[in-house]
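Below are structures written as structure tokens.
Computed from the coordinates by the stated procedures, all read-outs in this text should not be read as laboratory data. What you see is a predicted model; the values in this text were computed from it and never measured. Cβ atoms are built from the backbone, for glycine too; each structure is taken alone.
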Structure P
Amino acid sequence: MSSWLTAARAVGVAVAARHAADVDRHARFPQEALAALKEQKLLGIMVPQSEGGGGASISDIVAICYALGQSCASTAMIYAMHQIQVSCVVRHGVRSAWHRAFLKRLVGEQLLLASATSEAGIGGDVRSSLCAVEEHAGRFSLAKEATVISYADDADALLVTARRTPQSTGSDQVIVVVPRDGYSLERQQPWDALGMRGTCSHGYRLAARGESAQVIAVPYADVQAYTMLPTSHLVWSALWLGIASDALAKARAFVRAEAKLKPKVTPTGSLRLTQASILMQAAKSTLAASLRQYETALTSEDKLATLAFAVAMNNLKVGTSQTAVRVVGEALQICGLAGYRNDSPFCVAQHLRDVHSATIMVNNDRILANTASLQPALREDPDFLA
């Protein structure tokens, strides 16, 4: 076990879990947990050692997201979204002097990164933008009607998508790194949601400006396909399974308590518990296999660009999100009224509300439609382990 994972688990148990109910009740940013993660220097671990970071792998981040998901879903989601942005800068901005300096600052100051990809008027399609980067004399400006920017009020920098120029098509996009002193926010739509309430995913009118060097030169299409999409689906899957794992632990504790009351009688929930455990084992195995597949593909952009890889990552997201919802639902059935009551130690109400975000955060129907369009061009791989 890495020292990073040990530290993250300690933060999860001692801090995030202790404040999770209050974060949910008041739909507030989990400031205590994020402060503890910063104190443990866990925000910059993915930055290469050459830039002052820890050089952590995607496997390290996935393990941490799973651990945090067992304690506080909002904390886990914020950490996951931050690391998605870090991975984009690390992989696609490291050749730029400006971005290398930014990564050093991220490590030193433990900056929290957020993402501004959504936009009013594009129907949820992050691969299209209405706003555009306007450049003049080595400076840029842009204005965006962002329907959602999670934890924007508490972030230290944003990664913003926009059209490359005002003349560019909607799909000709770039991504821009903007520190906190380079943008202003005007809140437009409040976040009062069923679950993931601590992510504070309000809508904003965003105005940004800065040096042209802040624009990542690699097209956003490549950033999204090679890094953002697979990293997102891996870390999200991990935290969703973390939520399901904690719900399953409560269900197991409930069954154990029932068994103690009636030692000679098999508890009613034992069968459901077994079935839910099978679902969890399969989902965790799929995540582990997808993680290995991505780590292998990282050695070659040709592998990252294949249709088979894109479909595999899409399948991971859809399958894991569905399984996590199902497992938490089974946990509720096992615990019964004790799982339904908010004042019970076996309560899984918050788990249920948080995990339902999994299928609608980047809606599964949209992903399935995209995957369906790719199916005719796919060929079956003769190696079942591939």
Structure Q
Amino acid sequence: MSLYLFLWILIWGGMYSGLYNVSSAMFSSPLTLFQGIRAFFPLISLYLSILWFVLKREKLPSFSSPLGLFLAYGLTGVLASLASPNKEISLYWGGMYLAPIFGLALVANHEEALRILKRIIWINYVVAIGLTVMFFPEMWRIGFMGQMRQMFYSLPFGLGVIRANGVGRLALITLTVSSVRFLYKRGAKHYFWLGLIIPGLYLLAQSQSRTALLGLAVSSLLFALIWQLRWQFFLIGPGVAYLLYVVGYKWRAQEKLAMLFTLTGREFTWKQALEYIKQSPLLGWGFHTDRLLLNSQHIHNSYIHAMIHGGLVATLFFVAAIIKTWTIIFREKLIWRLNDFTFQDQPYLIESICLLGFLTSRSLFESTAAFYGVDLLFFLPAALFIELVSQQNRALGEDAG
């Protein structure tokens, strides 16, 4: 199991770094050297995973599964990268994208896949909660009453900065996990999770991230449905609604409804991207070409992002992966069958569905899972957990029958 976890840690190790950290300046200090070296950690993980597949003759995920469809999207994007205006950069980011897919594909082949996957999911939780906690001092210093919205938050140890949208995402993930674990834990652990809920809400409010607020609304609705509208939600629901009203409407939109729905310039970037897509509609331009072709602009839409990366072919695979994930959820009626699963699996099931709901809604305004990033590393394990736990539960039902 330790090797699977090591591969996943390597994949996380490349986050908030890249080829922009690889230059002669990286040798100026131990920190810059580390920043440059860790840009290749996910590629090391990919190399080891592929080597494992070849030597052990492991099977690749089926293209009828979410993971297999994401693999098809990634491979199409790598093929398209051969037409990129900068092949080296595009192939680098294509390899970064494939790293978590191959790592999870190895896990899926293991006889104890669910147990290993839960450990990987906990690595994700530790990263999200750890980063959220690290932002608490800055959050406390800045405050949010009567001040301008903070656009950037600094990572510790000089590792870079994260935009407010990214901080809102981490805060919502922390809030989701903490809320679920608070309901399932007893004793001292029960209060530990409670201690994360309030500052998580504070940081989410301070970020004023509209995608995080949308995710809060979606995940809260899914949470209520999964827990079968228990009486507690009649107390929690109004609090969530009030938070959305104050942070979203009064603070972020400044009590102007039109500002709540403004695209903040995204539509101009989308128009520019569509012009390049028209020039290569079938296979696109390869990974990272949104930055290469659009003067380092970010597209902020998963589907346009997929189109410029891999054209119509890759986009069909990408959309099919998301649809397949939700098809499993609704076909297996996972939202309404919580009690059919073991007590140990229930919190993972709730968290996975809520996070998938948040990330799917986010995909309309951010490039969720369309490139190597935090969203991808949360979406893939959640989607794989949904698939594996459904297969396990179905197999147990057939054995019992």
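One table, with the values for the structure above:
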quantity	calculated
Among P, Q, structure where distance in nm of label points 7 Å out along Cα→Cβ at positions 4 and 140 as derived comes to 2.7	P
Ranking P, Q by relative contact order in percent (Cα under 8 Å, 6 or more apart), the structure that comes out highest	Q
Origin of the derived value -16500 (helix-only ellipticity at 222 nm (-39500 (n - 2.57) for each DSSP H run of 4 or more, over all residues; to 500); candidates P, Q)	P
Of the structures P, Q, the one that 61, 56, 45 was derived from, the read-out being Cα extents along the principal axes in Å	Q
Winner on mean count of other Cβ atoms within 10 Å over residues 100-107 once structures P, Q are ranked, highest first	Q
